[in-house]
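Down below are the structures I want you to see.
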Structure P
């Protein structure tokens, strides 16, 4: 029986995705073949499918998965056949029953985590790790500091709420409904702002006694940009790491000068350029999950054949937390 994978031949809506038979083949030097049990769903998959982030066509989709190592190429020492494993990585192509990929991107999955949790947490959890632990404002963050985190009820956001609380930070989360705000609060946010009914920058100033926050973590993009800048204190850091509402327009440097703001546009994959770096970031994530301070909850599960429905629900913002495709 052939393996299956999602393919697109041109950018488009969910209907652009087709499930095709594929021949996976054997791993070469430095590669492994992994048979997926679950595959993570992330908003970046929509960027790739729609053409916001252009791909050479035809293309696969998906950047996160968990399963069993089926074959190992020459030179791979940290994984063996039969290992439980998980990853968040490039090249794209996780929406598949099995795939061959670089071994440096893949780490052993600890026994205390299910395949579904592994598929749901790697990209999102390692994103939170590099944000809260590595992408820091001037003089860093100390317990008691306020941070603003947009989309706090999403898969990245719910992990960030918990991890920030464990670090002693006071996370101000934003979400688009009262129900999503309650979810963020339940997961450790200090305050939640419904951006559909409240002015975010005004509420942030009220919460922080007029000071503003040291750092804003913003994956929403165009619709939150001005409010994010207005929420920062002098010499604050603006971290733009996604464009869920659309790409941010070009920013004049003068927009930063009044308060001496810093601006960065980071990416997880810049941090995952070696096996050592990947294992360090993943290890920090596994450690905090094992401690119980961060719980990985899979809120949505879709059969592999229902990938179009999964994308429609993600785009409609009817999902919360993390979702997976079951292969």
Structure Q
């Protein structure tokens, strides 16, 4: 067995894999994978992501393990990159065998993170949004927007997406990219206009600041809010009063209380962990009038599930290449000799 060779999924291979499978199928598959891992949540090592903050952004490592496989993701968030023609978020990830410590997959995760973020949003709405929801407001029409729209269509049956962004060009881009995909898109001039008639409201903005994308008077009873953009200390999207009126659902409280909307609340403010809802250990939406809020920051178990999904899909296909990545000498005690023999 050539343990030195590690499957690598490049950006090009990831794009071809997703188009080969179909974007909406990938969303549905990822929801199934993430739900399965949420149901076995107690089995995982869990720690808040390890973050290195600067004035211009954040670089993070997100590790976890189920005892058999270890995984981590490297990811950044630099909102000002867009003005330089660069991605706000880039990422790559790795899976390794716990028994040997040898890597078993290296993959790009800029595209995969967009997919798994959208899939996680749709998964939460599947459990929390009003039944029969067909209209979603999507506030923030950047790199994540189309993925969110298609995930909600595929998983939740959304038929209309009402779009708003401070930059009309971003909204126009989103309308253009979603054309012909079975969704009615409505370009809106304000956030208030976008949420008219929406049963689900998704906020996915990038500025690293305490912003108020939604004010309290904008949010009526019975809606589901999918707050995606808040993902680090000092960055929020919702007015605090909305939180006080909502049933709040989170991934991992020690991370979310520091990074997302609930950083505005007291440290002991009650929240429900989403895995408990999926595992049948806690209630989700409790009435038609309740406001539900998925306070999403992204957690390592979601990336772990996404990487395992990709590993299964690329095995034995042309959608990966083998990298000579690990030194694996015939005699594990003679690493130096292996180096010398390379000159022969």
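Which one of P, Q has distance in nm of label points 7 Å out along Cα→Cβ at positions 20 and 92, as calculated from the coordinates, equal to 2.1? Write out the running numbers ahead of the final one.
Numbers: P: 1.4; Q: 2.1.
Label of the source structure: Q.
So log10 I(q)/I(0) by the Debye sum over Cα atoms at q = 0.26, 0.30, 0.31, 0.33 Å⁻¹, for residues 148-195 alone, computed for just one structure, reads -0.98, -1.15, -1.19, -1.24; which one of P, Q is that?
Numbers: P: -0.77, -1.03, -1.09, -1.24; Q: -0.98, -1.15, -1.19, -1.24.
The value was obtained from structure Q.
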Self-check item: Which of P, Q yields 74, 44, 39 [Cα extents along the principal axes in Å, calculated]
Solution: Q
Quiz item: For distance in nm of label points 7 Å out along Cα→Cβ at positions 124 and 204, which of the structures P, Q scores highest?
Solution: P
Exercise. Supply the structure label, taken from P, Q, corresponding to distance in nm of label points 7 Å out along Cα→Cβ at positions 268 and 284 with the calculated value 3.1.
Key: Q
Quiz item: Computing mean count of other Cβ atoms within 10 Å over residues 188-195 gives 17.0 for which of P, Q?
Solution: Q
Practice problem: Could you figure out which one of P, Q the value 17 for relative contact order in percent (Cα under 8 Å, 6 or more apart) was computed from? | Solution: P
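All of the numbers you see were taken from the coordinates with simple rules; none came from a lab. The shown structure was predicted, so the numbers you read here are calculated from the model rather than taken from an experiment. Cβ atoms are built from the backbone, for glycine too; each structure is taken alone.
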